[in-house]
1. With volume of the Cα convex hull per residue in Å³, for residues 362-473 alone computed per structure, which member of I, II, III shows the largest figure?
2. Tell me which of I, II, III gives -13500 when you compute helix-only ellipticity at 222 nm (-39500 (n - 2.57) for each DSSP H run of 4 or more, over all residues; to 500).
3. Relative contact order in percent (Cα under 8 Å, 6 or more apart) computed as 9: which structure among I, II, III?
4. Of the structures labelled I, II, III, which one yields 15.1, 45 when Rg and Dmax of the Cα atoms in Å, for residues 338-417 alone is computed from its coordinates?
5. Among I, II, III, considering only FRET efficiency 1/(1 + (r/R0)^6) of positions 146 and 322 (r between Cβ atoms, R0 = 35 Å, to 0.05), which has the greatest calculated value?
Structure I
Amino acid sequence: MTVPRLDLDSLTLAAVRAGALAGRRATVLGLARTGAALVRFLVDAGAVVSTYDRKPAAELGPALESLGGRPLRLVLGPDVDPADAWRDADVVAFSPSITPGYPTAEPRLRDALEQLASRATAGDPSAPALVSEPDLFLRLCPAPTVGVTGTKGKTTTSHLVHALLAADPDHPAVLGGNVGQPLIDRLDEITPRSRVVVELSELQLPSLSRGTTVALYTNVTADHLDRHGSLEAYRQVKRRLADLVDRDGALVLNLDDPVVASYAGIGGASVVGYRLDRPDAGGLGVVDGWAVAAGVKRLPLAGGGEAPAGPGGRVMPVGELQLPGRHNVANLLAAIGAAMLFGVAPEAIRAAARGFTGVEHRLERVAEIDGITFVNDSQGTQPDAVIAALRAFEAPLVLIAGGRDKGTDLGPLAEVVAGRAAAAVLIGESGPALARLFRLAGLARVEEAGTLAAAVPRAADLAAELLAAAGRTAGATVLLSPAAASFDQFVDYAERGRSFKAAVAALASAHAAEGSAGAGARAADGDASGPTRDGAAGR
C-alpha cells in the first residue's frame, strides 16, 4: 500500500497528537539549538528521524545529550553527502540559518538543499516536503501570535510585549523565536488561551507560509546586505510578515519610519500606528511626557471595541520606563499597542512596563567603577542601533567598536560618533577601517586595541582622563556598541557581551584590590601618626 505524500497544509496540532506523523520519515538539518528542538518534537510525534550535521559526533556532545536518548539516525561529518540524510524522507525540517537560497549554510549543504527546493517547487511528487521550524510552529500553534520584527529593537520589544501580555493572568504569555527559544519545543504548553510572542529575523521570514495574528515592526533600515545583496532585497524580506498578517489581526507600525509606515493597508488588517509625537487616530504617541492612546481598538478575539485607557487616553509617563534612549520610548509604544489589542488593562500595562529592566546585551548597564558606567550593547551590530545607543547617554562617552564588517554604509555613523563620543577604542577586523573613518569624521581620540580584553581597561583610562579634565568625579560612560558582527573573534554577539562583562568584572576586582591596598596604607599611616595627632590635640 502506497503511503500518500505528507500534506503540510492539512497538518494541525490535533492531527499530530492523533498520530499524523507516526511512522513518517523526517530529516532534520543541523543539530544546533533549533535542530535539536525539531528532533525532539518529531521523534515524540512518532516520526522516524534522521539528522544531518557537518560536525562529527565528537563535536556535538551537548546537542546529542539534549535529545535525551531519543532514537534517530545520525548522518554526521564533513565527508558525508547531505542528500543522504533525506533519501526517501517525507519531510525535511530546517533551522533559519539553513534557509534555501541563503549563504548561511556551508556550500555543499546549500547546493544540495537548493536542488531539493527546486524539485519541490517544480511539483516533483517524490520530493519531500520542506519546512522551517518557525513555519512549522505557526502552522501548528493553537494560540494567537504576535510576530515582532525590524532591523533593530526587536528583541527588547519582544521581551517588553511579553511582559505586558503576561500582566493579564487569564492568558498565559509565551516568548520565543529569534530570542533563542525554539517555540516548537513549547507547543505542549500552549493552548488557545495563550498569547505567543515570536521574534522573527530576516533569516526566518523568507521561509514562512503563515503569518501571525499581529505583525509588529520596530523599523526597517539597512542590515545584512552581505546576505541579501541590496537594500531593496532586504526590505522585501522584512515586508513578508506584513504580507502574511491575519486579516482579522492587526499591524503595529512605527510611523516615524517611512518604510514601516508604508505597510499600512497591506492585507486589509487594521493598523495601530505609533510615533514619538501626538498620536494619529487609532494609534499611540507621546503627549506631555505620557504615552497616550487615541482610540486603539481591541482585536475581535479580545472582544472588539475601544481598548480601555486613562483620562485623555493616558497609559503611563514615559519617564517611568527604566530603559535609556528615545528609541526605547518607541519600543514601549509598540508594546503598549500590542497589549491594548489584546485588551490588557492600562494599570496592568503601566505596572509591567515600569518593572521591565531590559534585555542582556542591549544597552545593559554592567557596572559603575569610580564614576564610570560600563554599558554592554553587544547586539549593536548595525549603524542605526549604535547611533541610538550613542544618543542614549550624556557626555563624556568612550565608544568601543569593531568586529566583522557587515557591508553597511558606516559614513552616517562616523559623523554621530564624532559628535557624541569623546574617544573610541577599536577592536577586531574592522578596527583599522573604523579608525580611519572616525578620524576623517573629526574624532580626535581614536585608538586601536585589537581585542576586547585590551579595549576595556584602555577605555576606562580614557574615561577617567575625561572626567578629570572636566573636574568631575562621576558621569562618564564606556559603551560597547560594535557596529559589526562578532564572528571574527567570538561565536556570537552574546559571547562578545559576556567577554565584555568579564573584562569589566576583572577591572572592578583590580580597582577593589587597589582600594584595599590604599586603605591599608592609609591605616598604617594613621597608626604611625597617632601620637603626633594626640600631641597636637593636647597643645
Structure II
Amino acid sequence: MNDSKGTILWVDDEIDLLKPHIFILKERGYAVDTATNGEDAVQMIRENVYDLVFLDEMMPGMGGLETLSEIKNVHPFLPVVMVTKNEAETLMEDAIGRKISDYLTKPVNPSQILLTCKKFLERKRIRTEHVTKNYFAEFGTISQKLAESPTAEEWVDIYAALTNSEIELDAHPELGLHPMLFDQKREANAAFGRFIESSYRNWIESDPGKRPVISPDVVSHALLPLLDTNASVFFFVIDCLRLDQWLGMESVLQEDFAITKEYYYALLPTATPYARNAIFSGLFPIDIEKRFPELWGKGEDDEHSRNLHEHEFLVDQLQRRRLPLKPEPRYVKILDAGFGRAQEKNIVNFSKNKLTAIVVNFVDMLAHSRSDIDILKEIAPNEAAYRSLTMSWFNHSWLLGMFRTIARQKNVKVLLTTDHGSIRVLRGSKVIADRDASTNLRYKFGRNLKIDEKQAIFVKDPKEYRLPRRLATTNYVIAKEDYYFVYPTDYHRYLNQYRDTFQHGGISMEEVILPIVTMEPR
C-alpha cells in the first residue's frame, strides 16, 4: 500500500456493483479499501490513513451527509467526493456547505473516477512535471531573446516572463529551480543595464510618441483618456510597488474588477523625488527645477522634503494639457495605517469627485523597514517570502477595503501604477565622494564622485539625463544590477549592514519596468 499512488476508501451500501471500478483503480496503482455503511467508514478513518474518500449519498442507517460530518470531525482536511443519484440543487448546496471536495452523479464511469483520483491524488506530481517542462521551455526562450539585443517592448516581455516563473516556482520549492532562475535573472539585469545605458538618453530627447512610455508620460498616456469619459476616476500611485507584488494583488482584485495592464519605464534615478514628481508634473527633473526652483534646495532626497508639491504638480500639468478640473482634483497621501483606515471610510465620498489621486506609501515603508528591523528580515528572508509578506498586508489592509468599496460604486474607473520598484541588493560597489554627497545606496549626487563604471552609470553632465544640476560641479552615479554603494571608510561594516536589503534608485528590471493598471468594477 505504501508504494501506491494513493489510498482510497470507497463507501457504498452496494459496493459489489462497483467492483469493476475498484479493479481498474487497483490496476492503475491506487490502493482501495471499501465499506458498506457510514459507521464502518468512520471507524476505518479513525484507524487508517486515507488520501481520498468516495462517499455514497444514499445509504441505510447513517446517511451520506451525516457520515460526511463525522468524517470531517475526525479528519477536517480529508478530501471527500460525494457520489449521488440525486441532482437536487438543495442537496448539492447542503453538501458543499459541509465541505465536500467534489461530487459525481450516478451512474459513474471509469473515466470520471480516474480523473477525480488524478485531480486529488496526483495533482501535485502532474503539476510539478508541467511546471518543470514549462520552465525549461521558458528558460530557453528567454536565453534566445537575451542573445538577440531585445527592444524596449521585448524587455517588458522578458521581465514579465521571469516574474511569472518566479511566482510559479514559489509554489514548488522542491524542484530546486530557483538558483537557476536567479542566475538567469542576474544575467538579464546585466544586459538590461547595458540596454538602458545605450537607449535612455535617446528616449528622453525624443517626443512621447517616439519612445516607450516613461514617467513624465504616464498622466497624458493613461490618465487623460479616463478623464475624457463621464466616470469618476481614482488615480492610485503605490510607492515602490514591483510587478511581482502587483500580480499578487491582481489575483485578489480580479473578482471585483475587470483589469487591463500595460507597462512603462521609470526615469532615472528610480527614486521617489525624481520618478513620482515626474509622474505628477509631466516634466523631467531638470524642467521641474526650472518651473519650481525651490524644490531642489538643500537637503536629502526623501519623502518629506521632495514630494510635498504633488497636488500642485498635478493641477499644473492638467492646466498645461488644457484639462483643468473644477473643482480641483482631490489629493490624498497615506503615510500610516491610522490615516489609511480613516480614508477607507471616506472613499465613497471621494467618488463624487471627477479625479481623486491617492498616494500609498506602505510598500515603500515595508521595503525600508525590512532593511532596519531584524524580525522582518526573519519573516521575509528571500524574494518569495517578501512577496508573501506584501500579500499578507494587502489581504488585511485598508487599501483592499478601499478597492472593494470602489468596486461597489457606479460609473467609476481606477488607474493604478507606481513610481518605481525595488531590488534585493547583494553586491557592494565601492564609491568615493566628498562628505557633502548624498547618502542614497543605489544612486548618489555630489562632487568628485568616483565609481567602477562597470557597476554604475557615471553622469558627468546632469543635463544629458535631464537631471537637476543643483551645483555647478554636481555629478550623479546610478547603480546597475544588484549593486549598492559603500564608502571605503568602515567598508566591511556597511557592506554587511546593507547586503540583502531591498533598495531603489538604480537600474534593474525590478526598479524600471512598471505596471500601469486600469480597473473597472464588474
Structure III
Amino acid sequence: MKYITLNKQCISLFLLFFCFPVFASENTESHVVYAGTWLSVVPPLLAIVIALFFKQVIPALFTGLVFGVWVIGGLSVQSLFTAPLQTLEVYAVKALNDEGHVSIILFSFMIGGMVGITSRNGGMQGIVNLIIKWANTVKRACLSTIAMGMSIFFDDYANTLVVGNTMRPVTDKMKVSREKLAYLVDSTAAPIACLAFVTTWVGFQVGLIDDAMKTIGYTEEGGYAVFLQTIPYSFYPILALLLTIMVAVTGKDIGPMHQAELRARNGEVAPPTEDRHAEEEILPIENKPHKAINAILPFATMILIVLFGLYITGLDPEKENQSIRDIVGNSDSYKALLWGTMSGVLVAAILSVIQGILTLQQTVNAWLKGIKPMVLAMIILTLAWSLSAVSEQLQTSQYISSLIEDTLSVHWLPILTFLLAALTAFATGSSWGAMGILIPLIVPIAWNMLTAQHGIDSNYFYIIYITIASILAGAVWGDHCSPISDTTILSSMASGCDHIEHVRTQIPYAFLAGGFAMIVGIIPVSFGLSPWLAIIISATGMFLALQWKGKAA
C-alpha cells in the first residue's frame, strides 16, 4: 500500500514538474530571460541549417520552433521536455486561432479545389486544345508552350503537369528537344504563379507578409496590398518569363541546350523517363467534351469577385478622391479572396454538374483531390507563423538589427536576402519553405535597420518592398536551379525529359536571368533606380547576351 502511495506521489510530482510549464506557458511571455541575446538568433538559424543539411523543410521548422520554445522557457529541464507540447498547444494553436490565418488557409484550399474541379471537368484541357491548334512550327510550338504556361497561372503544379503532358506530342512533332520543353514548362510555372494576382501561391505569400507586417506594427496596408507593391521588384520571375520568350522568338540557345536542340532536329528524341507523377495529375473524365469555358468562366469569376471585393471593402464613403492604391490598401483582402474563390468553386461545380460532365460526388472528389497538394503548404505555413511568434517573443530581429545597423547599409540587405533565399531553396528544393523561414525573420530586421538609418521616411519604404520581393524571387531562383525541387522534378517528368539533363540545360538560363536580376535589378534599385527602368535595361542586356552567345539549331 505504501509502495502504491509512493508511486502515486511520484507520478503527481512528475506531472507537476513536467506539465506545469505547459499549463503556465501563456505566462512565459511576461518575462523571457534570453530575449534580445545571441540565443534569440539560434531558432531561425537552426531551422535554416537543418533545412540546408537534411533538405527537409518541415523537420527544420519544427526543430527551430522547439528550440525557441525551450529558450523561452529559460533552458530548464522541464521546458526541454515540454517544448514539443507547447509548440503545438500554444504556438500552433495561436497561429490557427488567428482569423486572418484561417482565411488564408481556407482561400488556399478553395483555389486548390477549384483547380481540381476544372482539371477533372476538362476545362483546362479545353484551354490547352485552343492554344495548340496554332503550334505548327518550332517557334510557334515554343511560344504556344509559353502562352499555355502563362494562361495556367493559378497553380504551378497544375501548370507543369498540364503543359508538359499536352505539349510533348506537339514539340516532338516539331522536333523541339524534350530539354527545351522542360525548360519552358519549368520557367513559366513558378514565376507566373509567384507574380499573378490570384494563385495558390498568393494565399501563402500574403499570409507570411501580413503576419510580418503586423509584427513590425505596420497597419497602413494589408498583406495583399503589400504583395502587390512587391511585384515590380520581383526581378528574377519577370526576367525568367521574358527570357523564355526571347529564346522562343530568336531560336537561339546557350550552353548544353544547343546540343540538345541539334539532336532533336536530327530526329533524336529522348526516351521518356519513369512516369512518377501520374498520381499527382487530375485527368479529365473520359468520353466527355473538353470545353475551355468550363475553366475560363470559374477563374474569370474568381478574379472579378476578388477585384470587386477589394473595391467594396476598401472604399470609404466618407472620403473623396480616393486612389486605387488607397482603396486596395484599406481593403479587407481576406474577405475578397474568400469571396472570389468561393464563387469560382461554385461556378466550376455548377458548370460540371448541369452539363452532365461530373456527378455531384465526382465534383466533390475532384475538389478534395485538388486540396490535397495544399495540405503540405499549410503545414509549412502554420510552422512558419509559429516560428515567427517565437522569434518575436525572443526579440530576434531587434538583436540582429542592433549588430548590423551601424555597420551595414540597409540598401545592401535586399541582395543578401536574395542570395540567402536562393541558397535555402536550392538546398531544400522548396521555394515555399525558403519563404516560410525567411519572411518572418528578415522583414522585421529590414524595418529595424531602415528606421535606425533613415527614420520613418516614406521615401525609403521601397526597401521593405524590395526586401520582401527578393525573398520571393530568390526562392524561385534557387528552386529553378535545384535538382531536388518538386516543380523541377515534375517538369522533367511531365515533359518526358531526363531529369539531370533538364537541370543541366536549364541552369545557364537561370543564371543569365538571375545575374541580371542581381546586378542590374536588385542592387541599383535598392539605391534608388526605378524598378521599371531596371527591367527594361535587364531585358535589353539579356537579349544582347542571347544574340551574342546563343546559337541557332
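1. Sorting by volume of the Cα convex hull per residue in Å³, for residues 362-473 alone in descending order puts II first.
2. II
3. This value belongs to structure I.
4. The value was obtained from structure II.
5. The structure with the largest value is I.
Any read-out appearing in this document is the output of simple, stated calculations on the displayed coordinates, not a laboratory observation. Predicted model only: the values in this text are computed from it and were never measured. Cβ atoms are built from the backbone, for glycine too; each structure is taken alone.
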